[in-house]
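Have a look at these structures, which come just after this line.
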Structure I
Amino acid sequence: MRDHPPSFDEEQGFERHQIIGMQLPALSNQRRFYNALLFEIGAPHSPKAGVAVLKGLTKTLLTR
């Protein structure tokens, strides 16, 4: 993360991050992974949503 600091997009008014760092418990699953990732990027989501929904939302938000 030190090698890729965030940059501020003056036009859009928000920080852009090239990478996201996070730690998960050893016994994690896909739902926990996507919920943790969406939480870390501040995305509104339903923690009870299915894995496919969480994965789709994550992909959509991270490719913007």
Structure II
Amino acid sequence: MNAPLHDANFDITGVRETLTAAKPIFKLLGVPDNLQAVHPDSAHEFPEAQRKQAYEFLDRFLKPHP
């Protein structure tokens, strides 16, 4: 999840509440590391560093394995 700290469109409080609610489920399923959030110090944008991090995360979990 990418949730910038200074996003004028979305209040980060809802993101934090969602993460708190979801963490026990991911832990119960045995995949706590599959739930991740980054909070760039930016407005409503997807900075390059966080975009790269997100793509690497998606590749790790969604790319077909040989």
Structure III
Amino acid sequence: MPLTSIAAIFDGKKVRLLETPPVRKRYRVLVTFLEPEPTPVATTEERFWASFGAWVDDRPVEAT
């Protein structure tokens, strides 16, 4: 079998394959670290819902 590359993510402890490997028995593997995974950017909707409860004020509504 020729060499096959499969995308994966390393979380600092474990490697998680992002595809099903094309083999069923035990194989030796070589892990190559390419680049850090980018930090996910929150969507507009996620930022909107995260903002709920952020305002804390003891004054009545009329005073604000």
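Looking across I, II, III, the calculation of helix-only ellipticity at 222 nm (-39500 (n - 2.57) for each DSSP H run of 4 or more, over all residues; to 500) that yields -16000 traces back to II. When P(r) over Cα pairs in 5 Å bins from 0, in percent is computed for each of I, II, III, the one that comes out at 3, 10, 15, 13, 10, 9, 8, 6, 6, 6, 5, 3, 2, 2, 0 is III.
Here, each number is a calculation from the coordinates, and none is a lab measurement. A quick note: this is a predicted structure, and the numbers were derived from the prediction, not measured.
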